[in-house]
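Q: Next come the structures, one after another.
Just so you know, all these numbers are worked out from the coordinates, no wet-lab data involved. Treat the numbers as computed from the prediction; the structure is a model and nothing was measured. Cβ atoms are built from the backbone, for glycine too; each structure is taken alone.
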Structure 1
Amino acid sequence: MRPQFLHTGVFISLAALLFFSAFLPATHAQQTAQGMVCEDRNANGVCDPGEPGIPGVMVSNQTDVVLTDENGRFRISIEEESILFITKPAGYELPLNELNLPQFFYIHQPEGSPKHMEFTGLEPTGPLPESIDFTLIPSEKKSTFTAIVFGDPQPRNHTELSYFRDAVVSELAATEADMTLVLGDIMFDDLSLFERYNRIMASISMPVYNLVGNHDINFDSDQLDDDPNRYARETFKKLYGPTYYSFDYGDVHFIVMDNMDYMGRSPETGRPAYRGYLDDRHLAWLENNLHHVPQEKLIVLLSHIPLYGMEHDRGNINTENRRELFDLLDNRDHVLYLGGHRHLTYQHFLGEEFGRYNENPIHHIATTAACGSWWSGPPDKNGIPVSTQQDGVPNGYHLFRFDGNQYSERYKAAGMDAGYQMRIESPISMVSSDDLPDTDLLVNVFNGSEKSVVRYRINDGDWHSMNRLEEARSPFFQTLFADYNRNATPTNHIWSSELPELNAGVHRIEVWTRDMYGQEFTQTKVIEVEE
């Protein structure tokens, strides 16, 4: 327990002082940080004389949350090895550095990161400054805005980083949006690639918010402290700052979470061990943060490891203590969750069976991996691996539109037309009449959910409803990756129907789907039935 020193006016003996002082180096005694948040009207990154302070801005030390006073000033306690950060209010923009990375934090780590790490961390920050000032740039408060969202670029070398540049970033650079959210596993263990990745992402000319994933950490941190998790993010912090924080756009409160708990390398396999988990400090900050967020706001939770991992409830694909998170959100009617990690695309509506007791379930989306199946598979016409995910979904990203506290979203396959939202996987293009009775119509609706409607017709006939399968594997993936030692993974976005009797000859299959937002898409396939 950290000793508490109170000004009681009672004389303390020298022996007692010496006893208590022995605790100080290990406990990093708290100091008081102070400063202001101002309107940066000339956008020079400095609170100049005459630039007014902004009242009511949240300032946090990673646990406590205080609001700036009527003059934009704040005071808050801070420990060594801590980060001070603000929550951007709606109607303001954060200053960006030359790489379009938001600047909203101050790292206080006087001794810097431990030395002799494989990938460099923080240089010593020195003593706490007398004043820590943050700037915000006034802007129009938008009720409607857009965001690009994806997880897992995950290049393991420069070649794969070039694949990401050519297959995904080139599209993003031509896409209009207000921000990009990258949901972790930015790297695949080689953290030296961060710098080139940042330069590439800067080309899309919008703020880029990067989340930490299990492949973005300093694995040698288990040699630096008894708690492997303590120094697991030193390189990430150097580049991006805090690993959990919040910011507002319009009527939306974004909460970036760090649910990656690194437990060191396994003694048996030597592989990194981790779990999805929110520690006590994180949950305390989240509770304090939500205390200042109006009830009508849409809460958008962002993390790398999903809250729910679908086919197995293992700790490394789920957030183990998600119910503690849900308890903090029980009185919030509008909650959306976005995650990555699985290299699968799936949606759920987390209600009472998951520990969510609000009558409005949490809409839970595991977003598409930018790298698909880890940049593997046969090459396309540009020499880039096809890299379809193991649920049959092409690698890509998502486009979100927020309007007030409502939203809609659409998946986008990299390099494909925006209307490419499904694949008719069965029957194949040529099928014998003998095999037809045992062949079902299978349609992979890439971003489909239990709220999607899917229908089909053949040769301009009547429309028929299709049934969603709770668990099914993509035949297309199984065939495409037959020579690449990868197997299809069960997914919940494949629809099925028995085929009617078809005469020998050519037939046109048309599939129509409507998602929960009312967006409609069609796909057509021509097959031949042989005698």
Structure 2
Amino acid sequence: MFKTFIHSTLIVIISISFFSGCKKPTKEVVIDLNEITIAEIHQAYTEGNYTSEDLVKAYMDRIEDQDEKINAITFINPEALDVARKLDEEFKSTGKLRPLHGIPIIVKDNINTLGIPTTAGSKALKNYMPSENAFIIEKLQNAGAIVLAKSNMAEWAFSAMHSESSTSGITRNPYNTNHVPAGSSGGTGASVAANFGAAGLGTDTGNSIRGPSSHCSLVGFRTTLGLISRSGIVPLYLRNDVVGPMCRTVEDATRILNAMTGFDPTDPITSHSEGKIQGDYVQYLDKNGLKNARIGVLRELSEDDPDPEIKVLFENALLDLKKQGAILIDPFVVPGFSELRQNQWCADFKKDIEQFLVDNVKNDTIKTLQDIIRIGSNSEYTTKRVLSFAENSGRWDETDLPCGDAYTDNRRIAFRQAIENMMDSLQLDAVVYPTWNHKPALIDSFATGYKGDNNQIIAPHTGQPAFTVPMGFTTGNLPVGIQFLGRMFDEPTLIKLAYSYEQGTLHRKPPELSTEK
């Protein structure tokens, strides 16, 4: 087998020679991986242009050829080709495609995948091989998705700034490899942006779906806390954690979301979603979704020391929203916002990780946070954070206030009610602000360059859904995102608005990774 890559179009030619006594003609399958969507993949399957097996091989070749430059992938699933063949046989037999039939996905390395290492980037879990899939992986596979590979991440998901692990090192931004892809789902962000898979999964405690998506010109969905199960996922703060899609288009993210929702008895917070899940979120993909939509502009975030280039891009985005028929309420002001956002964080890592170790890892030598400290880390940043969690628990400030989830914590509820009540009074459909106010930091100075992260402020605490969509690029070919914040369980409205904005602007473009070895 040989492969050919054509710069910028990512066309992969897979040639397979068959021998049976004498050489027979070569079968060639040409796959253009450039920005290929789920719908286009299914159309190709239906028309017989290529198979799931062909596509998996093409992505594997692409990873082998290009990942050395960005270091996004940690492990290739050795069963992926076999799974693809079985899905091809199923389609040949039934003539029917499942919703995600033969769609190769990239999975963040803190999500349990049967028979595939799940390390959370740590030395402590280096040899952890889950005995079963996370709830959402089971649902995605039932829909026909193929786990193609695991992606690098910030160790234990500690860093919103960068994605560095003890198991795989540093991931670079494919648009400019001197810069970070943000954290902690930077491996998924970089790999999906670089067309290493059809779609990806990230987790978001404060930033980690939307930050890397913004830095890598992707669509990232942080959904309502309680819409999607987190069981079988290595936690950071379970009271905040969400898992969701990171994709190149709103439509693909919506298709992945469709397969992930549902009540999970092992994650009780999903009980809040019962009766609120839509049967098919794809129906809300409306190119005219911004017409007469009322959108608030949260200047308290957008005007908080923005990079001048990002300020210009955001103002242009507001003009684009207006051109597509949106009615802007500018500024959108929430009474008491600056006070309500304070004292929301609780240091629950020790409690949550020890429960995960007992329930999932089941290894007598790794049962406590002290075991994690004993085993150590290759990262100075991670080491400091682990030691901090050993010494601190509960709310960072006002330690007498109890910590709860978004449905029981009075401080979180008050913050959400203030926002949603003001949205109601103004009849808003959503609120917008830049996903980050500053450009991706340089890898060599990420700590000092970490500025403008707007993701940590609202949704992780209120539980509201927040979607980021590409908003353009600054100098240095660095991507920027705009964020749409909605009401609890109002994903349909956010899908409609985000899709309309995306289709009206089409800001995303793929990175131009060199094809030279």
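Q: With Rg and Dmax of the Cα atoms in Å, for residues 260-347 alone coming out at 14.7, 49, pick the structure among 1, 2 it was computed from. Numbers along the way, then the final one.
A: On the way: 1: 14.7, 49; 2: 18.3, 47.
Derived from the structure labelled 1.
Q: Among 1, 2, considering only FRET efficiency 1/(1 + (r/R0)^6) of positions 316 and 508 (r between Cβ atoms, R0 = 30 Å, to 0.05), which has the greatest calculated value?
A: Numbers: 1: 0.10; 2: 1.00.
Top value of FRET efficiency 1/(1 + (r/R0)^6) of positions 316 and 508 (r between Cβ atoms, R0 = 30 Å, to 0.05), among 1, 2, belongs to structure 2.
Q: If you don't mind, there's one more thing I want to ask. Here mean count of other Cβ atoms within 10 Å over residues 164-171 has been calculated and equals 19.5, so which of 1, 2 was it run on? It would help to have the intermediate numbers written out before the result.
A: On the way: 1: 19.5; 2: 23.5.
Working through the options, I get structure 1.
Q: If Rg and Dmax of the Cα atoms in Å, for residues 244-419 alone is computed to be 17.5, 53, which of 1, 2 is the source?
A: Working: 1: 17.5, 53; 2: 21.5, 61.
So the calculation was done on 1.
Q: Continuing with the same structure: One of 1, 2 was used to calculate helix-only ellipticity at 222 nm (-39500 (n - 2.57) for each DSSP H run of 4 or more, over all residues; to 500), giving -9000; which? It would help to have the intermediate numbers written out before the result.
A: Numbers: 1: -3000; 2: -9000.
Answer for the origin of the read-out: 2.
Q: Upon calculation of mean count of other Cβ atoms within 10 Å over residues 52-59 from the atomic coordinates, which of the structures 1, 2 produces 24.5?
A: Numbers: 1: 18.8; 2: 24.5.
Only one of 1, 2 returns 24.5 for mean count of other Cβ atoms within 10 Å over residues 52-59, namely 2.
Q: Right, another one. As an exercise: relative contact order in percent (Cα under 8 Å, 6 or more apart), calculated from one structure in 1, 2, equals 11. Which structure is it?
A: Working: 1: 11; 2: 16.
Of the structures listed, the value fits 1.
Q: When Rg/Rh (Cα atoms, Kirkwood Rh) is compared over structures 1, 2, which one is greatest?
A: The structure with the largest value is 1.
Q: Moving on to the next point. Out of 1, 2, which one gives -0.45, -1.08, -1.17 for log10 I(q)/I(0) by the Debye sum over Cα atoms at q = 0.12, 0.24, 0.26 Å⁻¹, for residues 332-411 alone as computed from the coordinates?
A: On the way: 1: -0.45, -1.08, -1.17; 2: -0.48, -1.14, -1.21.
The correct label is 1.
Q: Okay, next question. Match the computed value 25.8 of mean count of other Cβ atoms within 10 Å over residues 300-307 to one of the structures 1, 2, and report its label.
A: It was calculated from structure 1.
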